[in-house]
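Visitor: In structure tokens below, several structures.
Any read-out appearing in this document is the output of simple, stated calculations on the displayed coordinates, not a laboratory observation. If you're wondering where the values come from, they're calculated on a predicted model, not measured in any experiment. Cβ atoms are built from the backbone, for glycine too; each structure is taken alone.
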Structure 1
Amino acid sequence: MSVRKGILFAVPGTTCREAMLGYDQIAAATALRFPGVEQRWTYTSEGIRRKLAAQGAPVKDPGAALAEMRADGFTHVAVLSLHLSDGMEYGELTATVEAFARQPGAPVRVALGHALLTSKDDWRRALAAMLAELPDTPGEKDRIILVAHGSRDLQAKKTLAAAVQQCREFDPRLILGMMLGTPGLSDVVRECRDAEVTKVWLLPCMVVAGVSAREDIAGLGEMSWATVLEQAGIAPIPVIKGLGEIPGVVAIWMDGIERMLAELTETTGPAKVKRCVKKT
């Protein structure tokens, strides 16, 4: 049987046209790194898929995307998760991939990548890449605030809490804040005031710079992070760029794909899912 390799990007998704730039840059980097390996995309957020379907732009869910790849003759599929934490959507993706691997049909070997924050090494690489994107060098009294969506999921909370601590260890000026969870906006403002911080760089810790990044973080609304910080006497410098627009972060994902494809090729025996989890 001839081998046909494919890459399936599993992302939460977005309805923001401007945010697609992040996905486009990831797709372009993939085409350069893996010429001849077809890539496809699936959105794991049911809410976003529903909105896009209503707009006449449907996107397949992970199960349907995998089934289509099997029908199209793929024999080796690397499923790259672009989720930051191993929360509910990542858990659902894992269950879908594992269920797919158990289904009868054409032999398909599947590898599933890990969420970015579950690898300490990858997270440190990502932090260095984000700092390199700053338009200026922060002073000792300045702060760099990364804003993540956060989560109510218990496992995701644990992973995010560890990422918060790793930020502080990487650079004392780094703060990872949560739109949902701790430390929240009020916690970040309090910390900055206590340290007599007067200037901060404000970056979305999100794969793409969608509505949350453009409105909730850097927007002019009364409750945006930028507005609240400014009202507290702290000058915000927004850097609205998703992780998919940062070459150093994209390189982490490309390395993950390379590792998965290599491990899939080396695998022998019945078709099954291979968990490529890198927790270091």
Structure 2
Amino acid sequence: MDAILHFAGYRFTRLTGLQELKTDLLAFCREKELCGTILLSEEGVNFYVAGSPTACEALMGKLHSIPGLGGLSARRSICANRPYEHMRVKVKREIIAFGIDGVDPAARTSPKLSPHELKEWLDEGRDVTLLDTRNDYEIHSGTFKGAVPAGIDHFREFPAAVRKLPGDWKSRPIVMFCTGGIRCEKAGPFMEREGFRNVFQLDGGILRYFEECGTAHYEGECFVFDQRVGLNAALEGTGSILCSRCQTPITVAEQSHAGYVPGAPCPTCKSRADAVRLVD
């Protein structure tokens, strides 16, 4: 089997002629037998596609020809199997759903901290709060040691979660992170607008940290929104699967547990059921 390249990236920039772009890119990707999704918006592009290395590089050239996307970059990793079933190009209001007006990453984002800088801070034991902006079911797969979860099921819930954070956090250093960086591009400026004065975002997210620093200060794997489910520090699929009932990731270790039954309620299903019974 030929190598399958996974290709992902984003860029906040002003885009126009979105319907024409959609038609053109969809035809191009289907011709190249690519699979995945490209999201187009007036605020930019977000893409995650897979196919032959030649086809992926051709798509990068195609994207570079679009005004505003000349400096676009992509994260590359090799897949054992096709991680997506179809190719889709969609025009959306936002390339990452947030629902808050006035947050414009194309104009300004919070200061970015490189993976090596974050590792140095953590090696030194600096007094810094790590804020995981991802959804709770993603965090189930792994996160940085000592990180505080935002406590959300969807990124649209992040603003409400920020407003519940302790007041003394507004003056302390906070490093937020997500899978590949895109959510923090909006989360950071929003937190600053809410009065948090010392906010940084991990440049490139967990996946870039894995590439440059391995799993230092990190526990577990990184959840991804495709059929690989979880990635290790080498950006390889880990064998994790999704619970068929609640869609929570189940690691290989959890699958090998004596009490695990394929198709049966997973521990998360059971804990949610117990919580409902307690409320009732």
Structure 3
Amino acid sequence: MAPRALIAEDEPLLAEDLRQALARAWPELQIAAMVGDGLAASRQALALQPDVLFFDIRMPGQSGLEAAAELADAWPEQQPFPILVFVTAYDQYAMAAFEAQAVDYLLKPVQPERLARSVQRLRELLERRMAAPAGDPLAQALEQLRRLAGATAPAASEPPLQMIQAGVGTQIQMVPVQEIVYFEAADKYVRVLTSAHEYLVRTPLKELLPRLDGEAFWQVHRGTVVRAQAIASAQRDEAGRLWLQLRERPEKLAVSRLYAQRFKAM
């Protein structure tokens, strides 16, 4: 069967340029879909299950890394995970991270010589998968994404937050960080939950995260960060999904595959 690919790129002209360049460099490759944002990228990839994903790093809604992580979390375990290729504007920091983790990437605008090398590598990887499947492509992709998430996370430039300032009506409520059980992204807000109260803040979770003590607060899902000492236990359901039972709140929190490695018996 001819290999199939999905292109996720928010700039239509660049997406079309990549499609045409791939048609020249890899004529048998079928482009299953072209989408323009991260949310559509993960949805369409899950529905179409292509062999290769070309994900732009910066897209509306979700970055390419976030879309890949969400896709990996929902991917059927019995299906081989697609090979990831990230497409990025010139960014030495991101490129160094990709190279360190042996993740393929393309620079915009894509150059024919660089694309040819990438296509050759992709062909070889797909041929090896078909001839003698080795390892678990999903597990390998998750490990790469974990390392990339750590390598590309912004470094904290300020001391860890000690207080969250949440607007409540005409007041600013001062919430000590050590009282927070977890943070949860919700539309344009972040929910801040203590044992007895809930507050809303407008600062995006991805901006809050670098300012939290990484030892005290653990990211367990793309939109959830929990205080480690507030976790009572981690349990798997019948489908194999991991859930956290909290000490101070009744709800359970889902753990994505990307962060499940945190929860292993010592």
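Visitor: Once distance in nm of label points 7 Å out along Cα→Cβ at positions 70 and 222 is calculated for all of 1, 2, 3, which comes out largest?
Guide: Details: 1: 5.3; 2: 2.9; 3: 0.3.
The maximum falls on structure 1.
Visitor: One of 1, 2, 3 was used to compute Cα extents along the principal axes in Å, for residues 38-85 alone, and the result was 33, 27, 16. Which label is that?
Guide: This figure was derived from 1.
Visitor: Something else: Between structures 1, 2, 3, where is relative contact order in percent (Cα under 8 Å, 6 or more apart) highest?
Guide: The structure with the largest value is 1.
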